[in-house]
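Given below, in the form of structure tokens, are the structures.
Bear in mind these aren't lab numbers, they're just calculated from the coordinates by the rules spelled out. Everything quoted here is computed from the prediction, not taken from an experiment. Cβ atoms are built from the backbone, for glycine too; each structure is taken alone.
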Structure 1
Amino acid sequence: MRFPAKLAALVFALAGAATISTPAKAALKEGAQAPDFTLPAYLAGKPFTFKLADALKNGPVVVYFFPAPHTSGCNVEAHLFSEAIDQFKALHATVIGVTAGNLDQLAAFSKETEHCGGKFPVAADKDAVIAKKYDATLLMRPGWSDRTSYVIDSTGKITHVYSALSPNKHVEETLTAVKAIEAK
């Protein structure tokens, strides 16, 4: 039996939407040792090298993976982190966004007021090498990062993992987890 072209397109679109809208599953669990990494990064448009091990010396680190700069959900998520960055800093936490998508746009994204606003760094994960170590790649686009946030304590242990393609709760989830570390 042959499907009409419009029906086949609809079935394909619905199947794709169902796959994209399901939450990502992070393989790294709470209590696991976070893979160390060093990546090229930008803060307010200026390049530098971000080293997880160095950041952990100052306190907990929020590593949030996102698909690509200048995409709707990633714009929202970066803006929400920029609005909350003072709360993270008050808890001695470092926030770093990591992406494998649209790397040529990362410097601009890091400084634009409507996104990161120069308030926290974003790192370039070419070929999703680090995202793969954290099991944070998009199912439908494996060369890009998905939307998974990790909170890592100063010993390098993962204390919280949150995966959802919606950007709306990543800041709330990670800030609550950082506060829990501070309360210990």
Structure 2
Amino acid sequence: MGELIVVRHGQTEWSLSGRHAGRTDIQLTEAGEATARALAPRVARRPLVAVFSSPLSRATRTAELAGLTDVRPDPDLVEWDYGGYEGLTAAQIRERRPGWDLWRDGVVPGDSGHPGERIEQVAARTDAVLDRIRPLLCDGDVAVVAHGHLARVLAVRWLGLDASAARLLGHPHPGTLGFLATEDEQPFIAAWNVP
């Protein structure tokens, strides 16, 4: 059985400053591009049978620079829609809403381009991704290039946990890898936040 390799896109100006970048299409920084290139030798050694990516440019560019080929865009891999919190840092949100926690409190609706998403909706999208990927793992590894919060939800749903358990998993740094595997038919996280 292959492993599911979760690639977090490289650094952007918003990830550098801690701003929530859900649906806003932000380009990689020069450092983000360098980190993405540095992933190439590590993923080149893997027997990839399929590669999927969020259609946002920060993810597709990361896939390209990491040397991933035949990448299939998957809209279910787009980051959490942060609604009215799009572009804000956690500190800015807590100024308006003291004690706010994304996993517990969610987001508020934004404009028509950022209506917001509940955690259950994000979980449903990651479940759909996993349903498409699991059969492919019989033939080798599958890579997905995605975003920080979505990757955390994907990982805990891989484990069969409620999406809110993602708060227990460290936020993947830009340009890092996670490895989701099985042993004796039981899912586990083989590695997380690997540069």
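Here are a few things to note about the model shown:
- Source structure (of 1, 2) for mean count of other Cβ atoms within 10 Å over residues 55-62, computed value 22.5: 2
- Of structures 1, 2, the largest value of FRET efficiency 1/(1 + (r/R0)^6) of positions 39 and 95 (r between Cβ atoms, R0 = 30 Å, to 0.05) belongs to 1.
- When Cα Rg over 2.2 N^0.38 Å is computed for each of 1, 2, the largest belongs to: 1
- Given -11000 for helix-only ellipticity at 222 nm (-39500 (n - 2.57) for each DSSP H run of 4 or more, over all residues; to 500), calculated: source structure among 1, 2: 1
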